[in-house]
Structure P
Amino acid sequence: MKQFRYKNILLYSSHQWCGNTKEYFAAHTERLGVFLLMTRIKTDASVFQLYEKGKLVKEIKTPLTDNFFLYYFLWYYHYIRVIFRYFPRSEKLIVICAHPYVFFASTIQKLLRNIDFVYYIADFYPPINLTMKLYERLKRFYHNGIKYRVYLGDGVNKIMNGRVMDTPACKTIMLGVNPKHIKRNIDKVKNTLLYVGVIRPNVGLEIVYAFIRDNPEFKLKIVGVCDSGLFRKHQRIIAEYGISGRVEFPNRFFFDREMNEVSKRCFAGVALYQIDDTSTIYYADPGKVKTYTEMTLPVIMSKTSSIAPYVRKLKAGEVIDRTPEAILGAANRIRNNYRTYINGVNKLNEIFEYEKYYGEKFGFLEKAFS
């Protein structure tokens, strides 16, 4: 009979790739609850899944709303309902979450359940306005009282602790990957770039549009979603640049097999995040980059985030300035030396292969259950 490393875990994840944490814990936890959440852009697909000894035994809808306050109220309601309905009072439960809302009334939660928390801090919001100041104060208030603390990048780790901590209960854990080993014929795909992820104002797509406009041989596929107002803005820019025939932007999520198929028709992924320290990506490990490497795609990315040094050192892509000219130079270097970059991608994937990487990094949870 298989021995499971962990007893009862409740995890927050996403429908669209979140470092393969769900896959890892589903395979190694006797009872795993997973909230698959969507952003307020698209809330109707949020669900709760229950796994027992690696098998999915229940899935229920947990509808949210795009109203800011009701969104988080419903989030908390579903959370409380799940921990009391699906996890026995007599057994330890560990909740892994990146948002401090689950810690509300934590004292009462602990009176009614044998519960511990892992605060997995995925980002840092520079206090440039009142909302961010209040949110960061709330995070720090709870952070200092949580037993287990992990961070999605050394930048976040240092911000929260004053220095980079690396102890069994306080450490950096970046995103793991599940390499797909996708093969492609570079001669057939050498003109098409891929963008994957939620579309926000700071992701640099306008720069990529300018690159496509100035270089007629290139195309762009966009796998992601944004709200209707931002989508209209992007459609207007695409029309003004005259690149509608070379940009695919259906404004919807693609999942698993469909996204892998799209990636087979591209030669590199692009991630031009803002590079200043007012961007949350500056401090953490963005999922977009490893989404690309997982699909065996070299990355063209801006000079930011905790993963950029790995991409540069291993030659898993190009770390560039945020200009159309820099994109062209990077694209040509990758196309002309494609095997070198694929080897670099494979090296990066080997370091962060999620079974090995998480098995080492989350070792402290085995002791928590023992």
Structure Q
Amino acid sequence: MNVLNVVGVGFFTLVLCWRIHRLVRAREGVQAVAMTVAIGSLTLAPLLLNRTFSRLFDRIVVIGSSRVLGYALIVLGVAALAVTFFYGPTESSRQRRAGIEAVPLVVAVIGLSVAMTVTPSELRTAALNPLTVREVGLAVFFVVAGAYLVYGLADCVFSLTQLMPFARGYLTRSLRFMAVGLSFAAIGSLLQVGFIVVNMTRLAALPPVLTTSRWVMGIGALLFIIGICYPGVRGIIVAERYRHRHRRDYRRLGPLWRELTGVLPGIVLPGRRHGRGTDIHIAYQRRVVEIRDVLVQLSPYLRDDFGHRDGEANVAELRAAIAKYQAADGASAETRIVLPATGPTVDDDAAPLLILSDQVRAEPVHSSHE
């Protein structure tokens, strides 16, 4: 088994396990089932076509059965992908599409079985080359498989192009990668069919065409996998950036948080904030909430334009409010929101607090509560 097969089997095995987990947890429709079938088929096919495993399988069953089943799984996987990518307004339309795709699929599997049956036993496991392809049974086998792949992959590409207008941003790029990858795979299959037909008629050998078809299909498979992985990888990168940003802003809020919670330590919410397994997003949100709770308590001693002057004036006013609050032993008037959020998210809520915290950090000499 070559490196590409090993990587492919490993990748599709992981995805298959994830899909089965999703199917068990939620009742999903035809699209989800079709995707799971496609993943399962494309996971098992390389194993059956592997030289070592296929020999063992053929000894147990019949010579050539591993090749028939392997290619049958490939065409099944492509048919399932066609159902998965089909754009239909309702679930029933996708179910009808699954029934339609079953017809050419059954025809292709029957054709593969018949072609392998009429192929001499000694050639059933032979590699495809200019000599072996002149055996009619073996040639028909690969022509049937290649022709169905061209049809099925072109069907998938057409469905993906229909989906693209409804996608935005990175999803469009993902669909394009998949469409280009499947297009390459279809072209590779078409080149292989052309190679077989030309060799069967003994017009020419054209071994470079077969080599080219394999490279083109390999590139197509790689691009398709990139397209599938792209949203997930992008999501991981975006999540890590978001985590890094919250970790950085959590530290930036530290000077302001320490100064304010020194006045009202009871406002600090219970729970662990550091160490392995701590959710930095929750810790960051809690720090924002705690700062705002203290600012609300100090609000009677802060001017309405607090936070809109220079940093030194803001820090001086804040510390004066802290001193008045402590002298009065609590808020002496009705409280209000201080430094209102600039938007609906926690980052918008934290934006003015981060500016104030930077100003507090810049004025450490006057801090008596650090």
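No value in this document is a laboratory result; all are computed from the given coordinates. Not measured: the values here are computed from a predicted model.
Of structures P, Q, which gives 1.26 when Rg/Rh (Cα atoms, Kirkwood Rh) is computed from the coordinates?
The read-out comes from structure Q.
Of the structures labelled P, Q, which one yields 15 when relative contact order in percent (Cα under 8 Å, 6 or more apart) is computed from its coordinates?
Only one of P, Q returns 15 for relative contact order in percent (Cα under 8 Å, 6 or more apart), namely P.
-12000 is what came out when helix-only ellipticity at 222 nm (-39500 (n - 2.57) for each DSSP H run of 4 or more, over all residues; to 500) was calculated for one structure; which of P, Q is it? Kindly include the intermediate steps, with their values, before the conclusion.
Values: P: -12000; Q: -25500.
Considering all the candidates, the number was obtained from P.
Out of P, Q, choose the structure whose coordinates give semi-axes √(5λ) of the Cα gyration tensor in Å, for residues 152-263 alone equal to 53, 15, 6 when calculated. Don't jump to the answer; show the numbers that get you there.
Working: P: 33, 20, 14; Q: 53, 15, 6.
Among P, Q, the structure yielding 53, 15, 6 for semi-axes √(5λ) of the Cα gyration tensor in Å, for residues 152-263 alone is Q.
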